[in-house]
Structure I
Amino acid sequence: MWLPPLTVLLVCLAAQGCILFTSSVNSPPSVKILPPTDPIFRGQTLVLSAEVSDPDGGRVNLEWTTSMGACPDPLDVGQRPTTTPVGGSDADPTFSFALRPGAPTTVCVWVLATDAQGATAVAALSVSSQNRAPVAAIDVLAPTTKTSGGLFELYSIFHLSAAKSHDPDGDVVSDPQFALGLFPPAAMPTPKLVPCPAAVPSDFLACLDVGGFAGTYTISLTVSDGFMRSAAATTTLTVDEDHPACVSGTDPRLDASPVVLDPSEAKTFTVEQILDDGAPLPTPADGAHAAPTFAWKVRRNAGTWQPIAGYDHVNAFTVTENTYATGDVVDVSVTISDGVAMHLQPACDPRCPAGCPQSAQWTVEYR
């Protein structure tokens, strides 16, 4: 059976002879910090454990502290911090802490073991965190609508945001770099990403005006956490082909023909609405859409059509009074255009009337 070391004291008295006194000699505890088995990342809580024992079988208390940087080599117990100890015992010899964002990547963890007699032992372990790359994310803020086929409309101005990018270590994400990859070969001038107009410009926003060029545009983005750059995030923007414009509203209505007038009466014919992805009417004041054009013409008594000059950008034409006589039959016609000579996808907007009419015609009978 193991017995602790003894201190022997022999005391001899003249009258009583010699008496033998014995007492145990206290041995200091031993302690070792177990290295972590998994990678350490900033922002995550790390739990360290210690192996602790006492040769005398007594209770051992633990005090954990940390200092910045690697542990001294060789170990100098005089450098152990003595502030903010964390209590523990041999029954629960663990210590939890986190390497916070922006903190040094290496920390020295110290543990002081003290037995019931006050004997001590010190152990230390350097732990280093690994930096994880940030994650880039592209968010399309505008436009918020798509065509019935799930594509973006022509003349879209894309607002792209990097604000949803993040860093798994909690570091601040910075320096977003947008890049335009593929774009339609016919796009002229060459499209480019530019800062979005705003009262306070943001590095995390970029804008792309695709104009009237349909096809596929690819955008990539990388960000930084101050230590390394992210992998590139990419998004694909598919812009719908141009569709023919259609006349969807007139005054008077087309089914009101023939319009019966007295020669002394004037009459105005108006295109009130055009549905189109590029040149609608009314034309929105967004700077992105073009205005439609109008080709007006008239004919009298089924004769030759006569074009009306100077009305290319006017959506109404007035037949003035006393221009025609009783018995005349006058046809008024207008053909609209969105400026695209050839439509690669002739399908009409689903809101258009049947047949996708690009012309309107009225008949006037003078009596």
Structure II
Amino acid sequence: MISAPGVVGMHVSEVDTPALIIELDALERNIRRMQGRVVEGSRVYLRPHSKTHKSTVIANMQIAAGAVGVCCQKVSEAEIMANGGVRDILISNEVIGESKVRRVAALARRAKVSVCVDELSSVQELAAAAKAVGSTVHVLVELNVGANRCGVETPEDVVRLAKGISGCSSLRFAGIQAYHGAAQHFRTYDERQTAIGAASTKVTQAIELLQREGIKCEVVAGAGTGTAEFEIASGVYNEIQVGSYVFMDVDYGQNRDREGRPISDFENALFILTTVMSSPVPERAIVDAGLKALSVDSGMPKVVGHEGATFVRAADEHGRIEIAKSGGPFKVGEKIRLIPGHCDPTVNLHDWFVCIRDSRVESLWPVSARGALF
């Protein structure tokens, strides 16, 4: 890991760039607000997704605020979270391959570990690996509720796999994974509500079939930042897997509430601090944050605090900002903030979070699970 771009006590203007900045007050408010939502929803529990922040520090902050554990998307993320003290981890993904399955079984000896399946062969492989090391792995059957990614297609398939899991002494059937990823970015309130309504109906059918077979479904997991209000209100879901709420980004800022206004429940807490490298003409500025500092898969970042300035293109090490006449020129050496288009992959490009409060560096946190892709 390379040295951090700042030191504790330093003014934010002195931080080297490009740097990943967290505004601590906003982060802490976001954590409290989301936890408040599920507390008010009584039997609904929060299991935040650590693939957003990849930080054992933030994961433990979320747990301290009341979360039951965390989600991970990769086995290596789960191992790092466990090393950082997290003791209840759901790998909300299929785990495929002998090496990964063995690692899950081993991890389950020192933490409660749950995984998702959508194939009977995966059930059998997990059962054999867990039996070999004397561990118990909790298993959720993933049901496709509209994302058209992983997951069995029908409620009947859920029952078939649940029976297979229940027949394995080293596995425990935990429930259903029903995440509608695409719905997180449906822009209108009605679109998101309709999508999660359909998902809830399909899950309910699966639960009813399980009950007829005498199989208890303890967990119904899913939801994301864009749709959590609907899963919480459904009466069907009881574990909410939100991630981006801790930071927010430009893409989530495009979602609209019931009245058609931008959703403002959570604040932007994550920024890229970047330096103007060149400003050869008043209408253009070049900054030192490009593709290796920020992700543009969901669109370009937003320039903070400069009306008329638009980030229009990212090269490997350069970003181009176009400036309208009303915006005024940028000065070489000036430092500006960008809101990432997509927070998750942007975080994975950095080694450090530079944590700011009242314009001073309060903490430096490693991006613990950076590059944990396997």
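Brief remarks on what is shown
- Percent of Cα pairs over 21 Å apart, for residues 47-262 alone - structure with the largest value, from I, II: I
- Value 170, calculated as volume of the Cα convex hull per residue in Å³, for residues 55-174 alone, assigned to which of I, II: I
- At a computed 40, 23, 17 (semi-axes √(5λ) of the Cα gyration tensor in Å), which of I, II: II
- For the set I, II, ranking by Kirkwood radius over Cα pairs in Å, for residues 71-110 alone places I highest.
- Given -9000 for helix-only ellipticity at 222 nm (-39500 (n - 2.57) for each DSSP H run of 4 or more, over all residues; to 500), calculated: source structure among I, II: II
- For relative contact order in percent (Cα under 8 Å, 6 or more apart) computed as 12, the structure of I, II it came from: I
Every number here is computed from the coordinates shown, using simple stated rules; none is lab data. Computed from a prediction, not measured in an experiment: that's the story for all the values here.
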